[in-house]
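Next come the structures, one after another.
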Structure I
Amino acid sequence: MKPYPEPVVTRFAPSPTGRLHIGHAFSALFAFRESLDHGGRFILRIEDIDPARCRPAFEDGIFEDLGWLGLEWEKPVRRQSDHMADYKSALHRLDGLNLLYPCFCTRKDIQEEIARSGSAPHGPEGALYPGTCRTLTKDEREEKRARGLPYALRLDMEKALASLEAPLTWTDLSKGTQTATPGILGDVVLARKDVMASYHLCVTLDDHLQGVSVVTRGEDLFYASHLHRLLQHLLGLNVPVWHHHRLLFDKDGKRFAKRNKSVTLQHLREIEGMTPEEVLHCSDRERAEVTN
């Protein structure tokens, strides 16, 4: 018997940066079915902290597509852009633990520093940040701030790991107990230059605030759960269980993407004439293979 928590609360949390595609449908239905199968609750969350890419029209499209599939979710829907104060408070707590530092590096700065090093360590997202700004003195940081240089806030991973009294673990419903190894991501950005928040910080805090007990998402984000488990510990948050499902690929072996309009639910509905039942049937077949 899988160790499902009580109650089961799942969520689907898309970003309104394009129309949903068939891969999104599978992920949303996976979470929805998990809640239904265990008499739980299903939450829809809009992750819209990227002001340059998020659009109201795409948010409307999310509601339209999920409604067409027959999904029902709790209201009101949480929009991350409405809750920046929550993320600011979390950052303040981490800063109080002396675990954050400002990073003034541009992408070009980082690439050049990595090139100079010759052999930079790599993680699941590529080369790790080389720590250029970690060693800046207080005066140097203040001088850069005084000049108005934009900066991100990074987690000092070495300090964060040193604060642990014992290894952290987390549970994946298909892979069992995992030992958290957040160091694979290095000094991650927890607050971006353009908006004082980041995916990793927001999603972890939102899941806690919304009482999510089963985090369902694709295997491409399996690595992120190691980091999120650390953030939960540092911020004193609830620890859910995870269920990472496999990804869907097209006939050429490529992951479905928003830029491929031929696989959006809007296209399948309006151009291909596909019915919700056909999408649901495909999703249920895939889910049966994932969960068995």
Structure II
Amino acid sequence: MRETILTFADRHLQPYTLRGDELIPDYCPICHGGDNRDRYTFALNLTEGIYVCKRGSCGARGRFEELARRFGEQAEIFRTPGKAKKQYVLPDVEMKPLADEIIDYFAKRKISRETLDAFRIGSDDKGNIVFPFYRDNALVYVKYRAPRKPLPKEKKEWQAHNAQPILFGMDMCAFSQPLIITEGQIDCLSLYEAGIRNVVSVPSGCSNLDWIDTCWEWLEKFQSVILFGDNDEPGRKMVREVVRRLDEARCMVVEEYPLRPDGKLCKDANEILFFHGADVLKAALDSAQPVPVKGI
């Protein structure tokens, strides 16, 4: 991909500079800097093949193939040879109504039955919590969790085998509003409990970002994205990587977490809801800051 983009840039984007993985021409090839001839507003990622113009009146964004077609190039020659597409299967699960133990478990975490019903939370035949992940009203992915503290050597969470990883809560979101992405399903439920909508969570924690590929076209429809990760180093690392993949120009990050009664910072959205309530959780979300754009 890198060499192909550089060959293209030599033909169509001169003069340009290279900053890390970004190719930055003097002028945006689409708006040409506008009336003020603004420079260095356009960036093309050499590894991801994504471009964006940071000028507000332009805001062009897309994939390298689209940019190539603008210049009359044969877009097919620029496609990166990919790995064989992974085959996923639909989860085989019989969803049962919420058990009282599950309702009590969430109530202790300040999450109501109404919120559980909104996300269609259920239980399996062993009484475990079932988090269903829907896309276009089809059950695509399932996550499980026991409604109690895990026993020694017991898994805290697990998921359906070979199911396609997508975002939890996708079908409840509107493209006209900013998308909020959390690190866990309980954090997603916590924000919803606080009256915040358009919120999703990643499927399998901070270390697996396969959901970006499986949800790419859906994610591209949002003009802005707010990352509300866990307040620890793995969570911050995930947020940095998601920002890099989704385009820093449209991302904001929550970085202010209030103190718990023991003087430590809250770890995540659910701890903020539990210790401080909905208003403080909303304030934490409102504290999200734009990501500084490299080279601008």
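A few remarks follow.
- If you line up I, II by relative contact order in percent (Cα under 8 Å, 6 or more apart), the top spot, with the largest value, goes to I.
- helix-only ellipticity at 222 nm (-39500 (n - 2.57) for each DSSP H run of 4 or more, over all residues; to 500) from the coordinates reads -12000; which among I, II: I
- Winner on distance in nm of label points 7 Å out along Cα→Cβ at positions 44 and 188 once structures I, II are ranked, highest first: II
- For FRET efficiency 1/(1 + (r/R0)^6) of positions 12 and 164 (r between Cβ atoms, R0 = 35 Å, to 0.05) computed as 0.45, the structure of I, II it came from: II
Values quoted throughout were computed directly from the atomic coordinates according to the rules given, and no laboratory measurement underlies them. As the structure is a prediction and not an experimental result, all values here were calculated from the model. Cβ atoms are built from the backbone, for glycine too; each structure is taken alone.
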